[in-house]
Structure 1
Amino acid sequence: MHNHRTSVTQFIIEEQRKLAGATGDFTSLLNDVFTACKVISNLVNHGELVGVLGAAGSENVQGEEQKKMDIITNDIFLQTNEWAGHLAAMASEEMDDIYQIPAGNPKGKYLLTFDPLDGSSNMDVNVSVGTIFSILRCKGNCVNPTAEDFLQRGTEQVAAGYAIYGPSTMLVITTGQGVNGFTLDQNIGEFVLTHPNMTIPEETREFAINASNMRHWEAPVKRYVDECLAGKEGPRGEDFNMRWVASMVAEVHRILTRGGVFMYPLDEKMKAKGTEGKLRLMYEANPMSFIVEQAGGASTTGRIRIMDIQPSELHQRVPVVLGSKNEVERITSYHNE
């Protein structure tokens, strides 16, 4: 039954053959990333059986409580990707500074950024979590890279993807040639192509937002959600459904599968704290925006396209509105009116 299925490795190699001057370096790097995702999938599947649930008793650079799995998965990503010679450096949502490739290991021409376990608070309640990653080219000094080398616009990403550890483990990737989904076949330990050419429907009747922040929302967001909630009798003349998983990977995966719009907008509470948003530009917003745009959707801050933002620091946060094109455009137009 498996012989007609394309493995993710085969898929990447075939994509690479279309590119002049490809060396195989990029394919090997992606394979290391996929290996890290398989290791994490195995741990997530075992949960409390292997003692990985609960708090670690520490905070990350953003002052958020770390779960044991945040730290374990971060280490898995570093260890899986530091030795093969494809990377100049790495950056993670869980680490203050960039991670230099250990002395004695060869260095490569790529940079890797990742959120090793997105939505980790969901692990304790057995709800889908995921890993998000992005690959950039190292353009400066690749022997001793600095944080500056990572501060590239989303449009400069070479590849982006996520793994979702749900009822089945899936890997969704783009290298700028559309979006493809692979499902982990546990029997053979390989991701196989199950969702070729994933596209987001332009129209949707589903939105996802954390409604408990309603009192802090800006007027355009309130207006949009009020119109959705008014349903058939309201100005939209349609009934909408609302969703909220509190795991960005799960939210984006649902949108890729059946359409919808996801919002983590700027609100008055954030402004009072002096933060620009909740989600990280480098580790969450840019990779997800790349995937969503490649699947025919749109992604903005509510005001501007996310992938056009010039990052100013590694852990910069941005508001996020992404998903079905027409809804994202509507929400963005409300902000810009």
Structure 2
Amino acid sequence: MKILAPPAAELTRGRAATPIAFIRAIVLGYRRRGMDPASALAQAQIPPALLDDAGARVTAAQMEVMSGTAMQELDDEALGWFSRRLPWGSYGILCRASLTSPTLQVALKRWCRHHRLLTEDIVFELIPPRSGQRGSATIRVAEHTALGELREFCLVSTLRYLLGYACWLVDSRIALTEAAFPFPAPSHAEAYAYLFAGPARFSADAASISFDARYLELPVRRDEHALQTMLQRALPLTVLQYRRDRLLVHSVGQILNADPGAAHTAEDVAARLNLSVRTLHRQLKDEGVSLQRLKNDARRERAITLLLQTKKPVKQIAAAVGFDSEKSFARAFREWTGAPPSAYRSGETIR
């Protein structure tokens, strides 16, 4: 299969956020095999002198070319991490084995199980919430061999690839509640926010990523043709974030419904979802809604419940759903339902 690569002219454009430490780890994989990384560095337009600058960064496109070239030259998609090589195409087979899964949960279970056929140096485990409960799901990595100097790069790369593949499978950003790593925070720790959007915790017991378990219920949306196309440029999955989040509207709704009378500024909602305000507005727009519309929906549903299930005065209901006056509430309620609150409560038909 022909592997596509970014145009050479685009390699150094864009944000340089990938730590040079990851390039140095690839170079180490070459040297352990007694091979010269010069060609790969040249193709990625990375000057060898840059390897000595601990604070240097490269672009996602440079990392893609460097990794892809190294995987083919070393014939090892693991880039030297494991006790035996994973020949070119190994992870493609792993992807294909989970492609026919009905849901993300089944796909991740298959991925974790089949990864052991490639290597048992590290083992993945999907830990869903207990039966009948909501909460977080976790993918945890158990290390069965010493990974040495390649430990950070191995754990970061394998978790980020699995996360990227999972997002691609369900065509949705999977928002992380936490990414944890079993080593002290490196000097380039700020790059983790780019690779794993959400809180990062270091010096943990094991490497893992956690996310809302509702993502597990999303259906797999890809087929064999889509997989063939994706595999021609699979490496961007390890560094690029998905824009669409198919659970975002529901997550925002939960926050708003918990307290419909609160102000719920964009800053507050975004902070609770580990997003920037700009990203929150953009992703909601991608889903065809706005924060204000979701606020109105939450207020309307709460107001209707209070009108029909309690005897509270309209003035109290207005305050409970965030309105300063009964008049402004009545005007908004009529826009929502076509009837004023008192008529809606009594069941009168508005002509």
Structure 3
Amino acid sequence: MIRVGIIGATGYAGGELVRILLGHKDVEIKWFGSRSYIDQKYASVYRNMFRLVDDVCKDDNMAALAQEVDVIFTATPQGLCASLVNDDILSKVKIIDLSADFRIKDVSVYEKWYGIEHKSPQYIEEAVYGLCEINREDIKKARLLANPGCYTTCSILTAYPLVKEGLIDPDTLIVDAKSGTSGAGRSAKVPNLFCEVNESMKPYGVASHRHTPEIEEQLGYAAGKEIVISFTPHLVPMNRGILATEYASLVRKADGSLPTKEEIRAAYEKYYANEQFIRLLDDGEVPETKWVEGSNLVDIGFKIDSRTGRIVMMGAIDNLVKGAAGQAVQNMNLMFGLPENEGLQIVPMFP
């Protein structure tokens, strides 16, 4: 059995980790870390865990935790994991960090966008970006794993094959994304109160959202150059889900014609045909968040706009599963040589 510790187990992503890992046949959760609920029963925080989890919440002592487990998940705000990790801990356990601390390779970019000093920049180069469908082989060898953000997972996977194959101009990429309110976390915030979000939709972080450099960096690797995109997230009044609608100019062929629908589909299938968690939709179908809710799936569709010479790419995920906890478990499976889908064969919930 893989012994697991979770720091930040009472946040939304942490709670989802617990839900998924309880159904994982190769895992035993040894530590439910939560600074806000120390010594309280975990099931008193999340009543869905009544008679399923009898443990009490512990603190975020990573050094002590490293003596007891094989892998530590940190589902915590930016800065905490970087402040706790050290050589001794990394010599004993694998760490899967759900924050942004090790996602961006340029520490100055991280500090600019997140507004905090990075406490352990010496580990940034070693950390592997855990987008399983793209970095699978590197993930298998990692001891420090940077779990991608929810917006970034959806945005990158939706555009990646077309950027990689040079079918679109990545510098024309516009990402218009919508997220359910769980993406903002569980802490109390006035803008997230029911009366504030119900019957409304709003953009936020316009031209300044912190996931922007993460998307640019990863798609830049695919493009083979630095790229600049426009990214605008929106908050919608639902619990879960992300829908990304992305626009980019198609790269015309030598004869001036646009790539065909068949060529676009072939590019997606080249990278995703054997990916069990990515579903390329049939022609004319569009992704909807309700059809991936509660699952680790990514639904992707596209439409060529021949009138403008652009393409519309669309992707949908559950922000707490493929966008956070599910992807973290997928990474853990790879890191420990387990079947990649273990614990993640979750049928989407409906209604």
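The numbers here are math on the coordinates, done by the rules we state, and not lab data. Because the structure is a prediction, the values reported are computed rather than measured. Cβ atoms are built from the backbone, for glycine too; each structure is taken alone.
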Review point. The value 0.8 for distance in nm of label points 7 Å out along Cα→Cβ at positions 159 and 191 was derived from one model only; which of 1, 2, 3 is it?
Key: 1
Check your understanding: From which structure (1, 2, 3) was Cα extents along the principal axes in Å calculated, if the value obtained is 84, 40, 40?
Key -> 2
